[in-house]
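Pasting the structures here.
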Structure P
Amino acid sequence: MFGLILLSIASIGSILAAYFDLKTTEIPDEIPYVMMGVGILAHLIQTILVWNPWPLINSLVFGLGFLGFGFLMYFLGQWGGGDAKILSAIGFLLPQAPKEIDTRLYFPFPLSFFFNLFFIGAVYMIVYALIVSFINKKIWHGFLKGLKADSKILVFLNFVLFVFTLTLGIFMMKQFEFISLEFVINFSFFILSMSLGLSLLWKFVKAVEEIGFKKRIPISELKVGDVPVDYKVWEGITEKELKKIKRSGRKYIWIKEGVRFAPAFPLALLFTLFFGDAIIWFAFRFV
């Protein structure tokens with residue numbers, strides 16, 4: 001029951017974050033802060049009740065670890081601060097899968113969720129970016145131009161990955177009798193196809209960001225939360241910054257948007273709990 005309560009809080013909180021992200025591009029800080037507080041408090045109580053420090057330690061390790069990674073993505077300009085906080089909040093709440101749900105995972109639950117976030121998130125980003133690209137036809141031209149320029153390096157990197165996966169598979173085959181050569185070869189090609197697909201996705205998303213997510217607007221239309229293109233971190237302007245820009249005398253400004261990534265969190269969370277590790281789940285169905 002304890003695990004299901006925390007799962008419900010994680011699910012409801014991440015769904016609310018997704019709703020606000022899609023509607024306003026901003027995730028209210030109150031959502032992840034409440035989730036974090038509940039997660040830490042719940043595992044502190046559990047630690048006291050069972051007189052075992054590990055529930056609290058696990059919560060802090062995964063919560064703070066996810067927070068560190070999330071803010072690394074934030075400072076690299078890939079995520080907003082809200083995305084980093086939601087990832088961390090889920091780590092604080094669910095350092096392990098609820099015992100009430102029979103989930104077969106190859107990694108500890110938080111790591112499976114973490115890996116699934118990028119796999120499921122990639123699928124979500126494809127759908128999101130495709131919708132934007134059909135609205136703005138210039139995106140496809142920019143995507144093909146960029147792909148042609150980087151084709152040699154992409155082919156080389158994916159070839160190296162294929163050789164590495166094949167070599168590792170042959171080594172594992174010698175260690176475990178149930179792994180066949182046919183499976184190793186098929187799995188290596190599966191990983192290659194996934195890598196190629198993700199490479200193409202990355203180039204496509206970059207084209208969407210550069211062409212579809214940047215626009216020039218009059219200063220009079222600028223509002224709190226908009227992100228100027230020269231901002232290296234993904235943080236919208238404040239009321240104070242807005243007033244300063246409007247007093248500057250400028251007539252236009254370039255702003256940027258991005259894939260509103262928050263919906264990937266509840267999708268990855270539910271997939272992890274009910275289907276397991278995404279890459280393994282797909283591999284055993286398509287390899």
Structure Q
Amino acid sequence: MGEDEKGLEKILKSSTQFLWNLFLLTVGSIICAVAVNAILIPQNFFSSGFTGVSLFIHYLFPSLSVATIYLFLNIPMFIIGWSLVGKRFFFYSIIGMIIFTLALYTVNIPVPVHDKILSALLAGIVNGVGSGIVLRSLGSAGGTDILCVILQKLLSIKVGTTTLIFNGILLVVAALTMSLEGALYTLVYLYVNTQVLNLVVLGLSKRKAVFIISDEWERLSEEILRKNKRGVTIIEGIGGYRREHKQILYSIIAFQDLPVLKKMVSNIDPEAFVVVMDTLEVMGAQVGNQPHW
């Protein structure tokens with residue numbers, strides 16, 4: 001392949017990646033805007049992050065739109081984060097913030113659900129889907145995502161800790177100044193939102209950690225490496241009762257590959273001891289996700 005062809009291929013790949021991320025940011029932002037304008041605002045619910053702050057201010061000053069407030073809250077965050085956030089993440093987050101702001105201005109699809117608890121459940125599902133789609137891109141919709149990255153870089157405060165503290169303070173203030181009932185319904189909404197978001201982002205690709213103790217560890221290791229195309233680590237262990245030396249196979253696999261692995265182990269050694277564990281996060285070029293900010 002010549003240099004011109006390689007250059008063209010690189011441009012096409014880059015363009016395709018940009019369009020795909022633009023599509024994810026647009027679709028996700030529109031879905032989130034539906035949740036805000038059609039459910040959260042009519043029901044006087046709150047939300048998390050800068051959207052929650054925007055809703056809180058909007059309820060105090062109805063003449064200010066949620067979109068306008070959200071835009072002005074984000075401006076200082078992006079100014080501060082310019083030198084602290086990865087340029088690619090910053091670029092896509094700027095686009096995501098603009099798209100989400102425009103969606104808040106323009107998207108208002110009526111949702112004929114009036115029951116409070118059903119509204120909280122539906123808002124959680126809708127916003128969870130939208131947020132999950134946005135997070136599958138290389139950027140975000142701005143807001144606390146940028147704040148979390150800034151605090152992570154400056155003060156080494158974990159992203160989850162910042163989110164928890166920020167949303168906790170927001171809900172307490174909302175309950176004390178606005179409505180305790182609204183804050184409680186918002187808790188229901190946030191729980192459903194988190195579960196759906198995790199499902200959309202992780203889906204069936206959630207990875208499992210597998211430990212295998214077997215006398216047939218060599219055959220199992222070969223099967224995992226060569227036929228199942230998965231990495232495996234051999235750990236030296238000693239049995240607590242008989243003090244026998246044991247080889248423990250350790251591997252990270254995708255959730256959907258687990259039945260195949262279990263069947264393979266069962267066929268080779270029905271007496272094998274297998275432990276399957278959930279993983280909170282897996283990072284690495286081959287098996288996990290690298291933070292893109």
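Taking 26 as the value of relative contact order in percent (Cα under 8 Å, 6 or more apart) derived from one of the structures shown (P, Q), identify that structure. Please report the intermediate quantities before stating the final value.
Numbers: P: 26; Q: 20.
The correct label is P.
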Source structure (of P, Q) for semi-axes √(5λ) of the Cα gyration tensor in Å, for residues 113-152 alone, computed value 27, 12, 6: Q
Given that helix-only ellipticity at 222 nm (-39500 (n - 2.57) for each DSSP H run of 4 or more, over all residues; to 500), derived from a single structure, equals -19500, which label among P, Q identifies that structure? Q
When mean projected area of the Cα convex hull in nm² is computed for each of P, Q, the largest belongs to: Q
For structures P, Q, which has the highest computed value of distance in nm of label points 7 Å out along Cα→Cβ at positions 209 and 241? Q
Structures P, Q compared on mean count of other Cβ atoms within 10 Å over residues 97-104: the greatest is Q
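Supply the structure label, taken from P, Q, corresponding to distance in nm of label points 7 Å out along Cα→Cβ at positions 33 and 65 with the calculated value 0.9.
Comparing all candidates, it corresponds to Q.
FYI, it's all coordinate maths here, none of it is from the lab. Since the structure is predicted, the reported quantities are computational estimates derived from the model, not experimental observations. Cβ atoms are built from the backbone, for glycine too; each structure is taken alone.
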